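Asks: Below: a set of structures, written as structure tokens.
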Structure P
Amino acid sequence: MPLITAPIAPPDPGGPGGPGTPVPLPGIGEAIASYTDPTGTVWPLSEPSFGWFTLGEGVSGLGAATYALTTDAQPRGGARLRHAQPQPRTIVWPLYVWGDDHMQFTERWRQLATAFTRTLRRGPDGRRTPGVLTIARPDGTRRSVRVYYREGFDGRGKRGSGLVSDAAALALWCEDPYWEDAAEVTVHRGMGEQGDFLVPFPTVSSSQVLGATTVDNPGDAVVWPTWTVSGPASLITFTNESTGESFALTPSATGHGDLASGETVTIRTDPPQVRGPDGTNWVAALDWPSAVLWGLEPGENDIVFQLDGSGPGSAVDLAFHPRYETA
């Protein structure tokens with residue numbers, strides 16, 4: 001059997017046999033599990049034909065996040081909840097690895113160990129890159145969580161283990177406890193085509209030009225969207241009427257001038273980042289200190305897009321991945 005030494009295609013939830021075969025996983029039912037290491041290599045975890053598979057007994061950490069609660073004691077007894085802070089989660093994932101002979105087993109064991117521990121190595125930019133654990137359902141939906149290896153790839157330590165087979169119980173640490181939907185939600189709002197009010201007869205612009213709109217976050221947690229604004233525009237203001245938070249960006253404050261037709265500015269809310277048409281940093285153009293790069297609460301959010309100096313071609317594109325408590 002060939003060894004996995006290069007990126008392979010992600011498992012196909014609908015495909016018969018192979019890495020796309022759903023298997024029962026404790027707590028979540030039939031699913032397909034895979035791990036993507038920092039190099040982009042995909043390692044199927046629920047298909048024995050690759051020389052390893054997930055041991056169902058012992059898998060844990062796939063449920064709802066753990067919360068630290070901040071409370072205020074009440075004078076008449078009891079306490080009142082003031083704040084709930086989601087905590088990092090740890091996922092325990094047992095793997096059984098084997099080979100036709102000792103060297104085949106050893107090679108598979110070493111490659112898997114490297115794939116997981118690579119999350120702790122710094123890249124050329126000095127940063128550590130997490131791996132991604134993905135759970136795919138038979139209907140094709142996927143949820144993923146970013147993981148760092150913590151411990152567990154050391155075998156059972158029993159007589160006979162480590163010759164042609166062994167098992168490891170991986171502890172994977174997740175700085176963000178929420179599972180992210182693979183399907184991106186996008187919202188587009190653009191300036192309607194402008195024309196003379198009286199030609200050929202009285203008309204008004206579409207009600208779906210930039211202005212008030214409702215955006216639904218179908219997940220269980222706040223999401224931090226990415227905005228792409230297309231010019232022309234002289235002032236960009238986004239307000240979440242549901243929370244009262246807002247931020248504004250003035251392109252001319254960068255020395256660039258107004259955002260021209262055909263130019264775009266990208267605003268990320270987590271981590272905060274603003275990039276102008278040429279990729280330069282435009283964070284200083286935000287209306288600090290009052291600016292809040294707000295997120296979308298679960299459910300419906302009433303928001304307002306306002307582009308001063310807009311015209312044909314002006315548009316706002318909003319994108320985010322819903323976040324969920326469980327896999």
Structure Q
Amino acid sequence: MLSATGNKRDSARMRVRRYVMDLIYQCAGESVRLPSNRELAQELGIARSTTQLELKLLLKEGFLVSRRGIGTFTVPTARREKYQAPLIGILDGDGKIIYEPYYRLTLGAHVAMEAAKMPAVIQQIHLFSECENDLVEELRSICCDVLVCIAPFEKQLPLLRKIQQYRPVITVDVAFPGLTGIELDRYRKGRVLGEALLAEGRRKVLFIQTRRYHDTTFRGCRDIFAESGIHIPDNHFFLNDLEGFEQLLETGFRPQAIAPALEYFAPIINLMRKYGIDLQEECRIATFMFKPDNAPGPVMLFTFPFEEFGKQVVTQIRKRLADPSLPPEHIMFDYDYKMSIV
């Protein structure tokens with residue numbers, strides 16, 4: 001059983017570790033004296049005993065050294081040159097996400113890898129505060145030159161606008177007014193999908209996705225069909241609704257193509273089999289990232305621009321590092337998708 005108290009203690013200890021690591025990074029080559037345990041605990045707003053636990057671990061790991069009668073000091077790093085690589089902070093969602101689907105995990109990894117090639121030092125940021133004022137202070141105190149936010153939530157907009165007063169903020173996979181944001185042109189992606197389906201003569205298509213895909217990918221596919229005189233009903237889009245999907249299959253409807261969320265892939269396949277729908281030729285599954293291991297037949301696979309997406313983010317990072325006063329930009333990232341049947 002998980003202990004809520006233990007989780008809070010782990011979060012508090014991470015604040016101590018981040019404080020020490022930021023100090024080591026900012027003062028490369030120097031030995032810096034830490035505040036007393038009591039002073040540090042007060043500064044970080046945590047218990048003194050928790051501070052002591054993490055400092056003991058940092059001493060054991062070699063990041064700190066204790067000098068009897070004098071205090072605790074950071075261990076000088078080997079890097080003593082004046083030049084330091086930029087420090088890029090990467091925040092995933094609200095900073096408290098535990099479980100990652102393939103898309104978010106892969107996108108975040110490619111952004112970090114491309115940024116590290118600048119070269120830059122990457123800091124994965126996890127947040128522990130609850131109210132907005134505390135979150136602002138926590139984020140503001142984190143040592144980084146640019147804050148990159150992977151698919152942040154709309155409720156974070158006020159927070160990110162405040163942080164932008166202290167350092168450049170770049171949002172990835174979503175764009176907000178007043179912030180620099182890079183997002184994929186999902187409407188264009190839907191049009192590419194529609195063209196591929198029509199080329200195969202597949203007119204009866206179903207979508208099982210999240211809301212953002214209804215207003216982008218689904219709309220793009222529907223517009224392509226409409227331009228060919230074919231109507232896709234709005235009720236052929238299921239908002240991650242397996243029950244509604246099955247109810248449609250019960251009526252005898254037999255789809256010729258389906259674009260599912262990958263997290264729902266297995267139950268969707270089971271339902272298709274339950275209603276005797278052939279997944280070899282009769283119905284084609286379409287995906288934009290990878291062919292799942294348990295895919296039963298040929299899949300319409302579109303390449304996804306993870307690497308190119310990461311490079312676009314790095315272009316903005318470089319611009320903001322060179323001139324943090326630049327006005328915010330909204331970049332709609334387009335891509336020439338390649339389709340194959342695998």
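Asks: Rg and Dmax of the Cα atoms in Å was computed and gave 24.8, 84; which structure, P, Q, did it come from?
Replies: Computing Rg and Dmax of the Cα atoms in Å on every structure in P, Q gives 24.8, 84 only for Q.
Asks: Something else now. If helix-only ellipticity at 222 nm (-39500 (n - 2.57) for each DSSP H run of 4 or more, over all residues; to 500) comes out at -1500 when worked out from the coordinates, which of P, Q was used?
Replies: P
Asks: Output the label of whichever structure in P, Q has the greatest value of FRET efficiency 1/(1 + (r/R0)^6) of positions 138 and 226 (r between Cβ atoms, R0 = 25 Å, to 0.05). The partial results should precede the final answer.
Replies: On the way: P: 0.25; Q: 0.00.
Structure P gives the largest value of FRET efficiency 1/(1 + (r/R0)^6) of positions 138 and 226 (r between Cβ atoms, R0 = 25 Å, to 0.05) among P, Q.
Every number in this text was worked out from the coordinates using simple rules, so none of it is lab data. As the structure is a computational prediction, the values presented were derived from the model and not from experiment. Cβ atoms are built from the backbone, for glycine too; each structure is taken alone.
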